[in-house]
Structure P
Amino acid sequence: MSKPLDGVRVLDLTNVLAGPFCCHQLAHLGAEVIKVEATGRGDLARQLGADAELNAKGMGVSFLAQNAGKKSVTINLKHPRGKALFLKLVETADVVVENFRPGVMDRLGLGYETLKDVAPRLVYCAISGFGQEGPWVHRPAYDQIIQGASGVMSITGDAESAPLRVGYPIADTVGGMTAAFGIAAALNDDPRGGFLDVSMLESVLATMGWVVSNHLIAGVEPAPHGNENPTSAPSGAFRAGGGLINIAANKDEQWRLLARHLDREDLLERPEFATREDRKRNRLQLRTELEDVLMTRPARDWAKELNRLGVPAGAVLSVPEVLATPQVADRGFLARYEDVPGVGRDIAVVTTGLKIDGEAPCVEDPPPRLGQHADEIWSELGCTADEIAALREERAI
């Protein structure tokens, strides 16, 4: 299939998650992504993940998760010849993505002002925890730091458990997605080129629009609500046979359908449940009444029946359970690679959450070994075999 970013070359100088996740999206959408890694060690994610054997091989699960389809070269950006080689590579690029602390690329002599002289149409994307200016600009930023600073932890969990970390690196992921969105937009600009300053903190706050707006406009203090949806009732996670079921009876007609299906039409006559606001005020009492019935049968059975009636519902699944469902397994969401070099076995990784003209975009090649594409890329730039060998000898690459 033809992909939207076919013909776009991206230099990925990033480490661990936010930047690699950004470039992972671009690769699946057709961009040629060249991962420019530090000589000798590469992306730190190569050493991270739940499989210690793969970490020792430099192919950690954290690396495998978002680097499929990329090419890998290594450059010592502090070495004069390494720096010169990088500038030659930039001449061929459309995009540079980095997630160093602000100021690092400038100190290396490779900041945006330098690179745009080499490639005037270059889209330069800098991903950082707090952006390129401000009083927090030099603070170290990891996902957990951003989750805490953004207010996400303060509204996650319930009154007893909050503040609580979201169960996956949401700040890294949202920051990476924001960067990919910005890059795609910049590539569509004419004339193309510019500096993109992506703040993970602000990226996360942007996704919290509902909570932030309730505070700014309605004066509501953000608070943790656990599995309850504070905007309506009954809306949240309820105990059922064999596990939890999410029910979102947010409309009056959905509430009536739910009560009747559970043979609890009597609840419709009770004044404490008469209106949406009444049900919100008495949500805990209403929950008890509904769970008495829901506990009698499996969550998945209730979900099927309620959805058929027009009441939004769904069993609360584990990650392995949802991956095994036909809804996910049969839509091409997972990419599978056989006998991956450097790994020694088959792997499966996630791709993107979209389809283009009915097809899920996916790269063909597995995640690369460190420096796997060095000879290919340096030869393309005009380096001879002897020159490449000399660069290696000098540890410039």
Structure Q
Amino acid sequence: MDWDDNAQESEFRAQVRTFIAEHGAKQRAGDGEESFGNSPEVRARTKPWRDALVANGWIAPAWPKSYGGAGMSPKEQFILNEELAENGLSNVGGFGVMMLGPTLMIHGDEEQKAEHLGKILAGEVVWAQGWSEPSAGSDLASLQTRAKRDGDEYVVNGQKIWTSGAQHADWIYMLARTDPDAPKHRGISLLMFSMRTPGVDVRPLINMADQHGFNEVFFEDVRVPVKNRLGEENRGWYVGMTLTDYERSGIGSAVGTQRRLKQLLDVSRTDPQAKQAEGTRSKSWRLYFADRWIEAEIARLFSYLNISIQARNLVPNYEASMSKLYTTELGQRIAHTALKMYGLQGMAWDAKRPENGRGRVATGYLSAVSSTIAGGTSEIQRGIIATRGLGLPRG
């Protein structure tokens, strides 16, 4: 890994900082499901920020210029994400930019790239991901949603669950079983289609923090053109795993973790309620916080590892799982650290009134529970690290 910026990268970092100083006020991400779900209100509010990024090709700077990117190196993309995260900003790309777009470039045909990539960058289409099912979560390959071939169309029937942002999505990419007689990791195809297709029914799920971030989605005789299949028929599992590797890389999340810790430290010094709490006055809390800071530095190193792999035109695999596992479990420890800082006061919670520090602490603690489940549970990540990274036999 090369830890330092070369001359070109250093110049680009300075350019990004100037850009943030000029345009950063146009976007400050909202809390909870609103920013995660890309609601119409958030999309409208952040449009000036997106337009400024699009003008520079910075929604996805490492994408080729022919697809609307800036043709920059993965390291330059990392620099952009790093600087945005340091300032609490987002590139507002969502699933389309972060996961589907790179996968389309690898597995999609030219017609699919032409149809979708430009709209993803312009923010014209918001995507949802149809992965988990009620009986296929960690063991995703056991999914049962069927896509039966009928001429030039598939007829889809089944159910997806934990579908993040589906209430706001325009399109969905999903895994469905196209050959029920094949071994479970085979016989699966990846399909893309509009959420407004007849037969699609989205129902809200409210999490323990009283947030509407995800949903259950039902499909009843949904007709999807065969041309909307990404990759080969019955080989969708492998296309989906390419996409999942991008999801787990988490390039900007480690930097965002350090920013959260800085904010927590500032609160401990300035918030009267925090200063009065037993936690901030105790030696154990200060040592606890120091541990989190060291762990956040390690999380940043995982990000550097992932970007060094991408810089060699490779896709992080077990390395992405290492990063995902470590960073999400760290996020839970940080949430516990914040709760420990306030003590019993930190448990005061009103989901409808999180404007005070204590409300945010409790909401953050409740929200952090799902982080080690989404994108593949910690147990799944450990299995990937053991078998693919360490070469251990499957249990």
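To test your reading of the models, identify which of P, Q gives -10500 for helix-only ellipticity at 222 nm (-39500 (n - 2.57) for each DSSP H run of 4 or more, over all residues; to 500) when calculated. Mind dumping the intermediate values first?
Details: P: -10500; Q: -14500.
Matching structure: P.
Each of structures P, Q was scored by distance in nm of label points 7 Å out along Cα→Cβ at positions 13 and 149; the highest score is held by Q.
Which of P, Q yields 14.2 for mean count of other Cβ atoms within 10 Å over residues 181-188, as computed? Computing mean count of other Cβ atoms within 10 Å over residues 181-188 on every structure in P, Q gives 14.2 only for Q. Looking at percent of Cα pairs over 39 Å apart, point out which structure of P, Q has the largest value. The maximum falls on structure P.
Which of P, Q yields 0.45 for FRET efficiency 1/(1 + (r/R0)^6) of positions 333 and 381 (r between Cβ atoms, R0 = 35 Å, to 0.05), as computed? Numbers along the way, then the final one.
Details: P: 0.45; Q: 1.00.
Corresponding structure: P.
Check the numbers for relative contact order in percent (Cα under 8 Å, 6 or more apart) across P, Q and tell me which is largest.
Details: P: 19; Q: 13.
Answer by largest value of relative contact order in percent (Cα under 8 Å, 6 or more apart): P.
Among candidates P, Q, the computation of distance in nm of label points 7 Å out along Cα→Cβ at positions 117 and 133 that gave 2.2 used structure P.
Where a number appears in this text, it was derived from the coordinates with a stated rule and is not lab data. Everything quoted here is computed from the prediction, not taken from an experiment. Cβ atoms are built from the backbone, for glycine too; each structure is taken alone.
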